[in-house]
Structure I
Amino acid sequence: MRGASLTEVARLQGRAAARDRAWQLEIERLRGEGRTAELLGPAGLEWDTFARRARIEAVARAAYAGLDVETQEFLAAYVDGVRTGLAETSCVELDGPDGLGPAPGTWQPWTPLAVFWVQQILFGSFPSKLFGARAARVLGAEAELFRAEGLTGGLSGGSNAYAVGGGRTRSGLPLVAGDPHRVFEAPNVYLQVRLSCTDPGDAFDVVGMTFPGVPGVQHFAHAGSVAWGITNAMGDYQDLYRVDLRPGGDVVRRSEKTVLVRGHEPVSVEVLETERGPVVLDDPEEGWGQALRTPGHELGDLGFGALLPLLRARSVADVEAAVAHWVEPVNNWVIADVAGDVVHAVGGRVPTRDEAGEWTGWVDPLPRRTASPGGAVVTANDRCMPEFDVLATGFAPPFRAHRIGELLSDAGPLDAKDAVAVLADTTQMAGGPLLALVPADLWPQALDEWDGAMDGSPGGAWYAALRAEVVDRICAAPALAPLREPSEHGPLYEPWFSLPARVAGALHVILTAEKPFGLDLRELVAGAAEAVAGREPTPWPESHRFWPLHALEQFELPHTRSAPATPLPGDTDTVRCNAWIPGTTVTVRGSVARYAWDLADRDNSRWVVPLGVSGDPDSPHHTDQHDAWADGGAVRVITDWSLLTEEKTCP
């Protein structure tokens, strides 16, 4: 998008987003408003109840009202573009022969904030705290086996980002590279954009990726003289409090919201607010509930004050100044510029707490480090430095971060293509504790010849089969029986309560414990190895296929799939993260984008997404990037206007 003013660029971005992702924009708007059931029927009721109780729309409205006038105008122009784009396009989900019909309502200037928060509110720590509380009730001290440097802030895995100084590149200027890991969606959760403003007094030209429905470029971008990427810093910035809902208790405001349900009677949802935040969960004891406290609720701010400063950034210092406006989620920002500066800084709001768990302020300063011209910074949701203790008590295992560090240490001078290759590594670094328990007489030849790659090799297949058998046997432990029950909080939280996923993610910790859950580990692994020895393991990628979820599937509604079910290498804790789901033959979470920003020449940069830009199955750009992504590669960023075909979209 190229426009003569900031608002023209915003309007073009909104219009293009609607034309490429009409269905996605509408369903995400309805999520933010708590109105999916109005379109989808009872399937949307659980989400709508949560959205109303969590006050997503109310916080989005308050956050919009608190923005400066210029940012409000930027958002309003984007929404104008979205409305125009939706009016001139169609999508099969709404308008096809079996379509649902028009989505109720329309886009408002505050809608992008609600869409943004829909993507982030479950991205924090509170769903895992629910599982942690259940595990503690069932297991007592042994519940720590699920927490040790892995699962406190969420399910294992996350994102990778790194930057190397100019002394380690072919060009002599820094490189920034990375890949965010989230649930695979169809269409993808990130949308590639280029935003160029030709106003001499406000010129900018930025390429990067954004959530569809959110203007600007937030997380991953190259602005010409500065580039950045992010990972989740695993900050502990959400709390749940048990609150008294009885008259005279903790509730300070009560209201009733009506959720319209397609084909059914409306449902009334009671919205309860406390001084600590909205009540989002019922409690087993009548008259009690659980209130959610987040920086967004506390401040009435979702961090959109960073949007315009990021577009206008020219240096590391500019990006850091923009990040000062960031609220949640708490992110690691990896930033480099043409002056050679390389910085890793944490951005967002992390509460300080007293001994009773009450919030007393915000952590300040947040962790920050720099790299020399011959150095590098790497972050993979791990405990990157001792100063991270102020952020949380648990982080992702260090396997991906250590492996990236090894690959960078072994590499010669890098260019963008080399930087992408680092992100394609499939070496399994978490398997040591499991393999150490395999009896010598059951050790297969396949492992002697295995280099650790989670690919189509016999060693990878045998390791995967053994691990699956071990996880199943651990989950069958009588002590874990209560944790095999579904979440008492409903299907929305079920992914965080999956016992096989929890055991798989913490396997490297469980297998180093003394008789965890009452199990004899040597006997258990020997039995598993014997069981696997009698099988012909399926090659790992064949039992580990790409499976992006369409929004209708997320609501457990019928959908005709158009995305390829491509066999994928990689694993949960390999650099190339394609997460394993025990008991399935698919992977639904992994790298939802891949990028390498070259500060010497932006046209030497690379980027890619799992499918393509368009959400229309009939578009040539629906899956045109998939093969490059599935092969672990990326496509070249093109910014030379003479190589592009201009589409006249404005008078």
Structure II
Amino acid sequence: MTMSAGFRRAARLAVLCWAIASLASAVARDSAPVVDDVALAEQRALAAAVDHVAEAVVQIRTIGGLEQVDDTVLAQGPTTGVVVRSDGYIVSSSFNFAQRPSSILVRLPDGSQAPAEIVGRDENLMLVLLKVETDDPLPVPSSRPLEEIRVGQRVAAVGRTFVAERVNTSVGVVSALGRMHGRVLQTDAKVSAANYGGPLVDLSGRVLGVLTPMAPGMTGAAGESSEVAGAEYYDSGIAFAAPWEHVLAVLPRWIEAGDLQRGVLGVGLKDGPAHATPPEVTSIWPRSPAAEAGWKQGDVIIAVDDQPVVSQTQLRTAVVPKYAGDRLRVTLRRGAGDQAKELNTEITLAAELPPFQQAFLGVLPERPAVADAETEDPPAGVVVRAVWPESPAAAAGVKVGDRVTAVGETEISTTASAVTALTSQYAGVDIELTVVRDDEPLTLQLTTEDLPTEVLASDQLGRQPQGDEADANAANREFAEVKLPQFSQAARVLAPAKTTTKPGLLLWLGTTDVDANREFAESWQTLMDRDQFVLAVAEPRDESGWTGDDLEFLSRMLPVLASQYGVDPRRAVIGGEGKAGQLAAALALQSRGQLAGAATLAAPLPRTLTLRDNAPGAPLALLMIATQNSPFSMLIDRDAQRLQQAGYPVSQASRRGSAARDGRLDNTVQELIARWLDGLDRI
């Protein structure tokens, strides 16, 4: 009975499975033609759409110019453009013109060729506007309204490069809207130099956008908009198109203005994840749009053009698509709690910001003692250990021992807060300085100046006592090795015998000879103890010396040393001689915020270094020492002028003779570097 019932159930189950399989097979056979018909209809629609727009897609040939920009080798051969106005205006990608060609030829729809001139560049969307002279009107494609574009809709990326008589096509979908902070559409169609500058079209042949490479940041080596950023996404399925509707809207302005430049506010924002951190202003660039609108440190941006803003990402989406000259209504929240108030401001975006030069008062602050658990909190303010000669502070009557409690309307509790208060100021500004002298508050008037470049004498630096001289001259101290697990090389460190304040740091680029590095470090012991700084001597990876491949090692070593030895960031510098000095300067200028300065000997700047302007929030000073009668002296003088024009305070000196074979520096040079380092925490 049981076996028979089990057999019957198994048989019924087998029959049921056979029936389901047969039904599925029949459905598949019946539906296959339907699927094929849909694919065929879509293919025909795309072909018709491409044919519809093809006459407005032109081939462009560029002649002459650069072969490489930054690390990108530029494509050679024809490129693509789209007719944007019938009287000869054509839009293409900036990538196609990054080489700055000497001549441009456009193949018109009738097969003839005409020379073209660049009318201007759109630095925000990375596009170029060309103009050709033509007797006949050129065909202009129709536009798909931005509000009708949907994620997932089928599109074709069109170019005219390989064969002039026909276009090349790549098919995909719209994969995202409002990418790159609201500037572009994204598609998964394969896009490359074969169709940069061409149109992205829908199934009706309407243009959604102009294909152009983009990448987060969009900056080159100098911090400017990079025309080759995003080219690394070549044929990856990650591609972007500047909305055609936007191109048409700005076209009259573009023709009239020439270049359309990105607009900037001139503010620094609180550190943190951009999508989760409120846009709180931490620094304001002097003479920037934000400064002229009266913004202050601590302000929080809560709306732009009446649209709420709660994160830095939302702020960038509201501002980044705008151009220099655009006006914005920005609502700020100033203050906290019951004291908070909303302020409505109007701001006009700028094309660029003037080189930043830190405002200077002329105060050398007393360095707080290393924290002790039983020490009571000192009074708020910065005690003056020395007054810089012939400075604004000296002229105003500031004295040693005064306690600075306010700069303008900003209360001062520490040296860092005093520096922050000056980041939005510049030379020539009248400021009230509040100090406490003999327990009495005084208000002094002074006018700020640029940071000085002279190096003070030892007796002008107001050195703080460092305790027992016997301790300070202790011998046989450890030359400690500091290694990073991912690197074969190391840095070896000699610290002051006794530290009563946070020490400075001199990271010197030495050799692969450990004994020579030790002798070099030991020659600094007296100065290290006197001025309270740690000396770290780093070794290159290769015996042949320092190269650009060592930059990552140095960049990663710096925060490790700073943390391990409790370094004062306002007196952390890097230095080197010859090629090592060139690398030291390059690291300091490229890694803003890690270092307060760079000291170089017989080292002009690397010729491949693109110099960025100085910026608030990360002050950087340079000491450049040339060798008398050296062929490099003229280059060093020229580089110093370039740095000063970019807003950096540069101290210059010269030495006699040449480098010692053992790499050691003479006493005069060591003393100069030590005194320069000791004065870097000036306010």
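Computed from the coordinates by the stated procedures, all read-outs in this text should not be read as laboratory data. In this text the structure is predicted, and so the values were computed from the model without any measurement. Cβ atoms are built from the backbone, for glycine too; each structure is taken alone.
Couple of notes before you dig in:
- Sorting I, II by relative contact order in percent (Cα under 8 Å, 6 or more apart) from high to low puts I first, with the largest value.
- Each of structures I, II was scored by Cα Rg over 2.2 N^0.38 Å, for residues 178-361 alone; the highest score is held by I.
- Structure (I, II) behind the derived value 0.25 of FRET efficiency 1/(1 + (r/R0)^6) of positions 410 and 514 (r between Cβ atoms, R0 = 41 Å, to 0.05): II
- For Cα extents along the principal axes in Å computed as 98, 94, 65, the structure of I, II it came from: II
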